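Structures are listed in the sections that come next.
Every read-out reported here was derived from the displayed coordinates using simple, explicitly stated rules and does not represent laboratory data. Keep in mind that what you see is a predicted model, and the values were worked out from it rather than measured. Cβ atoms are built from the backbone, for glycine too; each structure is taken alone.
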Structure P
Amino acid sequence: MARATSLYVCQSCGAQSRQFFGRCSSCGSWNTLVEQTATPTDNRRRRPVAAAPEAAMPAAPRRSEPIAAVGDRPLQRLGSGYGELDRVLGGGLVPGSLVLLGGDPGIGKSTLLLQSAQAMAARHSVLYVSAEESAQQVKLRWRRLAEEQGELSPVTAQEAGGAGLQLLAETDLELVLQELEALRPAVAVIDSIQALHDGELGSAPGSVAQVRECAAALARIAKRQDTALLLVGHVTKEGMLAGPKVLEHLVDAVLTFEGDRFASHRLLRAVKNRFGATHELGVFEMRGQGLTQVLNPSELFLGSDEPSAGTATIVACEGTRPLVVELQALVSTTSYSSPRRTATGIGTNRLHQILAVLEKHLGLPLSRFDCYLAVAGGLEVEEPAADLGVAAAVVASYRDLTLPPGTVLIGELGLGGQLRPVAQLEQRLQESARLGFRRAVVPKGSGLGRLAAGLDLQLLEAGGVAEALVAALGVNPADDRA
């Protein structure tokens with residue numbers, strides 16, 4: 001029998017070393033090397049359930065073939081029961097795919113997947129594996145959600161929606177694989193991948209080796225049985241997915257569930273998606289009956305109808321979804337030698353650039369003023385189409401002006417003060433008109449005058465920042481150079 005050897009494994013990236021170092025030579029993290037006992041792989045006996053059934057008999061060698069000759073199989077996606085989740089996934093779950101869902105503790109990952117599993121159980125066989133809660137705890141949460149949704153009474157909650165949903169409270173990977181092999185469900189939820197334990201490894205649950213081997217075994221059986229797997233993943237204190245980076249490479253999609261603990265809405269994004277786009281956004285709201293879809297997310301990011309100085313409205317795009325968002329700016333005389341620049345929801349470097357453009361081309365002495373900028377609702381706006389709205393909010397606060405009601409601003413600012421066109425302008429205008437806005441300041445040359453007329457939308461085109469602000473505010477901000 002071969003003698004076991006010791007390896008030091010980095011808990012951040014999974015790199016291995018035969019000697020201990022204070023700093024990982026692969027990722028540069030400090031104090032992340034943990035000693036683990038490794039047995040030579042040629043003497044290890046792997047479980048039969050995680051291997052292909054044909055592994056016991058000699059397999060015929062595979063030969064390459066032209067890609068056009070590969071047999072086509074229609075892609076049948078499985079609806080998750082939530083249109084917002086399906087939007088982010090690209091239309092639904094793909095059989096045999098692995099989806100990793102990460103997010104902060106208490107954000108609602110388990111609630112989202114439990115409600116989705118309950119909805120899918122009406123049409124497909126679903127297995128919910130809880131490695132962190134007991135079966136009784138999951139049952140209590142499932143019953144509470146079913147009753148508070150108003151669709152089920154306490155008497156019928158036990159029968160309706162639960163016939164096709166199987167529950168397994170287990171941390172042993174071997175038993176989980178056996179249950180997957182026996183049931184062959186269409187969808188399986190693993191909550192969570194860090195809590196599973198492979199008895200063939202000597203390391204503790206959640207370690208790099210455990211997460212890597214558990215995910216690989218689940219991936220093999222999912223591909224073989226065409227079972228769509230939804231994995232819950234923990235995150236580190238920096239907000240990154242815990243475990244080895246190979247976990248993100250192994251799965252087909254990586255979703256992040258974001259939200260502020262002071263706000264009720266939750267944002268679902270795709271960081272990686274082999275079967276769809278990665279720039280879509282799903283919006284949910286946490287209520288007493290659990291997570292509910294927000295079909296009109298623009299309402300979350302708009303303030304009151306009463307106009308106020310320093311407030312501007314923009315249309316930001318998250319993937320193919322336009323969102324009408326309110327920006328708020330506050331410009332006040334500084335009491336410091338260097339004025340403060342604070343931005344929430346928009347990059348600070350972007351704010352510095354816009355302030356420099358306004359000071360250079362409009363002559364506003366903003367270098368003597370503090371400037372604070374915030375996006376209503378806590379949304380992160382990264383695209384440059386918000387530049388014109390930021391500039392209008394800053395100038396309106398500086399001049400103590402209010403923009404006319406029903407006005408949206410769309411455009412990117414160049415360093416020369418020019419207004420650049422943006423993508424998906426037609427969709428932005430349609431969303432603005434749907435929400436009752438009647439004026440839109442956009443870059444010149446959009447060619448959408450006929451569309452705007454059909455939407456009963458007054459289109460104000462401008463070639464530069466000064467012209468755009470005159471159209472939006474009704475006054476020339478460059479006239480005041482105090």
Structure Q
Amino acid sequence: MTEGTMLAPHAPPALPAARVTAVLRILVLSTFVVLLNETIMVNAIPRLMREFEVTAAAAGWLSTSFMLTMAVVIPVTGWFLQRVTTRTAFGLAMALFLAGTTLAAAAPAFPVLLAARVIQAGGTAVMMPLLMTTLMTLVPPHDRGRVMGNITLVISVAPALGPAASGVLLQLGTWRLLFLAVLPIAGAMALFGRRQLVNIGEPQAGPIDWLSVPLAAMGFGALVYGLSGLGAEGAAQAPVPPVVTTVAGGVLVGLFAWRQLALQRSSTPLLDLRTLTYRHFSVALGLMCLSFMALMGGFILLPIYLQEVSGLTSLQTGLLLIPGGLTMGLLGPQVGKLYDRLGAPRLVVPGAALTAVCLALFALTGEQTSPWLVLALHVALSVGMAFVFTPVFTSGLSVLPPHLYPHGSAILGSLQQVAAAAGTALVISVMSGHAATAAADGADATGALATGIRWGFGVGAVIGGLTVLVALLVRTPPAPQPPAESEVRDEGGTTDKAAQSPAC
């Protein structure tokens with residue numbers, strides 16, 4: 001099969017605008033539900049430690065396992081989304097999420113709860129690439145910035161609301177409410193989606209390279225696990241030091257990449273690396289990785305600072321961080337419209353600069369810094385990130401041909417997990433090292449921790465400076481050629497045609 005015939009999905013189909021809007025809203029709302037669940041466990045850790053009599057390190061695996069599963073599953077979604085219908089992919093993602101949520105709500109023991117989180121993450125890992133691929137396929141190029149901006153609203157707000165929502169639910173009752181509250185909403189979205197979704201394009205038949213699957217799973221899994229453990233307490237005394245796991249993961253990812261390049265010449269790769277031959281995509285990918293390193297590093301340090309240095313409760317911390325998430329989300333649609341008018345460079349460069357400045361100012365905070373100033377800096381940081389993420393995702397994916405949309409989305413999602421783990425490990429390692437040095441020099445526990453956190457934010461500011469340099473390489477992608485007319489069939493085999501923009 002030639003490259004030109006590997007269309008799964010096809011070039012942008014002609015659905016009525018109302019139908020496109022309905023499809024995107026279903027996927028966006030479903031993605032909101034699964035992403036909200038990603039951070040909802042943060043405030044429940046102490047309660048779970050008491051109920052299941054586990055250590056903090058063991059309880060932390062409820063979040064670590066979620067991230068690891070995402071890192072393992074996302075690389076496979078590029079191949080998977082080309083070989084099943086849209087409705088099948090959505091149904092599987094929501095079925096996994098519902099099964100995991102139900103199991104978690106009824107979990108009688110900690111290992112069962114941990115397994116439930118892994119199942120949930122499997123569904124979440126499919127939803128994000130499915131949403132991005134569908135958007136790029138259905139929405140015409142001139143309108144992608146606006147629609148991507150609306151989607152950024154959901155992607156930004158959901159994780160920000162997770163800690164606050166968990167704080168409120170835990171005030172009302174047991175930790176099982178975290179899952180019982182989500183279950184009916186997710187179930188309703190699954191049923192509504194199965195009724196309203198249409199299939200985009202035709203599935204592409206083709207074999208799977210079974211050697212690539214374990215290479216991807218073990219490589220990305222080991223890399224993320226190793227990076228996330230580098231800054232952990234007692235890492236050097238672990239049976240397998242995280243640095244060894246990280247190096248092993250990097251080697252396996254390298255072997256996976258070599259295997260994909262070989263398959264591109266003779267067969268069908270699991271993850272098509274021809275996406276990296278498109279300069280705009282490669283620059284966007286690098287910028288996204290650096291931005292996520294800086295963002296996740298800052299987001300890990302902020303709750304520690306607010307609770308351990310400023311003395312706020314977990315609920316107060318969650319509520320204080322909500323305005324930043326809402327700001328990023330609400331700016332998304334406006335930034336998307338500006339992208340359609342101005343292009344990426346005029347938005348990305350000032351956004352990256354603002355992000356770097358805010359991280360540098362966070363490095364100047366101390367024990368007496370007002371929480372209101374922290375709130376203002378967090379909102380400003382969120383503004384900067386809003387001006388980076390929407391243009392980066394849109395411009396990076398827009399240059400790819402339709403048959404590479406699933407692979408581009410999968411590569412972005414996979415490296416997001418790696419970048420988040422790397423950023424977290426780096427700032428935690430720096431924070432821990434400088435806090436220990438300050439304590440050895442006579443500082444009290446709070447002062448030593450504040451010193452370590454300032455150094456951690458300083459590292460984030462350096463990463464932010466690198467982000468600005470990469471942002472200077474961003475160019476507005478060339479306008480794509482008008483695609484050939486294609487069809488989108490729902491399960492009844494009907495075809496809708498139009499040439500309007502969606503309202504989503």
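Results, tabulated for the structure shown:
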{"quantity": "Among P, Q, structure where mean count of other Cβ atoms within 10 Å over residues 66-73 as derived comes to 24.4", "calculated": "Q"}
{"quantity": "Label whose coordinates, when distance in nm of label points 7 Å out along Cα→Cβ at positions 218 and 290 is calculated, return 3.4 (choices P, Q)", "calculated": "Q"}
{"quantity": "Structure with the greatest value (metric volume of the Cα convex hull per residue in Å³, set P, Q)", "calculated": "P"}
{"quantity": "For relative contact order in percent (Cα under 8 Å, 6 or more apart) computed as 27, the structure of P, Q it came from", "calculated": "Q"}
{"quantity": "Entry that produces -25000 once helix-only ellipticity at 222 nm (-39500 (n - 2.57) for each DSSP H run of 4 or more, over all residues; to 500) is calculated, selected from P, Q", "calculated": "Q"}
{"quantity": "At a computed 6.6 (distance in nm of label points 7 Å out along Cα→Cβ at positions 90 and 442), which of P, Q", "calculated": "Q"}
{"quantity": "Entry that produces 3.3 once distance in nm of label points 7 Å out along Cα→Cβ at positions 114 and 322 is calculated, selected from P, Q", "calculated": "Q"}
{"quantity": "Test item: mean count of other Cβ atoms within 10 Å over residues 122-129 calculated as 20.2, pick one of P, Q", "calculated": "P"}
